[in-house]
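Please treat every number below as a calculation from the coordinates, not as lab data. Quick caveat, the model's predicted, so the values are computed rather than measured.
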Structure I
């Protein structure tokens, strides 16, 4: 299970540490850009072996945007799973 730790959530800025590798963070970051009101979205992995991926967003409502992005990533994963099960 992926866990998220909010480091900062203040005045249109969200910084969160993700307990998974950068794959899921990259997918969420990509979907964040599809959300309205997002000015900046990026992530950093820090140290390749020791660092935890950190997502940084700025915009109108970054918390709402990251939730919507995570829901879209989950929806895409379910769709892929269904397609694979049919084959």
Structure II
């Protein structure tokens, strides 16, 4: 993970980040796809860092994405509906 001291950044970069302050999470898109995510660091930051470097976990996510493409996915409302029927 690369760490950057914001005080040492170009003024335009500091201005950009100052506009993010106070907002919830921010996703920046490039070519209509999520490209960068900015969010507050919290207690889960170490876990996120660890998982993002875990090849087994990343492979699992890739398999899930591929299965979703071939088998389709369910909307949240459909999942809720199904769980209510099963419980």
Structure III
């Protein structure tokens, strides 16, 4: 699942389980077994979702989240949805 990719703030991830399965998020905080993720739409940066690492697939993309707004986050993640089509 994680391979050689590092779990870090700003990494784009894809949810593999739960009601948000198949959607893209950005890691905004890291715990021991869980991370907090946001997408700027259903999960805002101020109220991120706690998700188990085993339910996420890491991507190669890391974005700078310092000072980012929900609108900018949605724009960053929209590129992943466009690429999947």
Among the shown structures I, II, III, from which was the value 0.97 of Cα Rg over 2.2 N^0.38 Å calculated? III
A value of -14000 was derived for helix-only ellipticity at 222 nm (-39500 (n - 2.57) for each DSSP H run of 4 or more, over all residues; to 500); which structure in I, II, III was it taken from? I
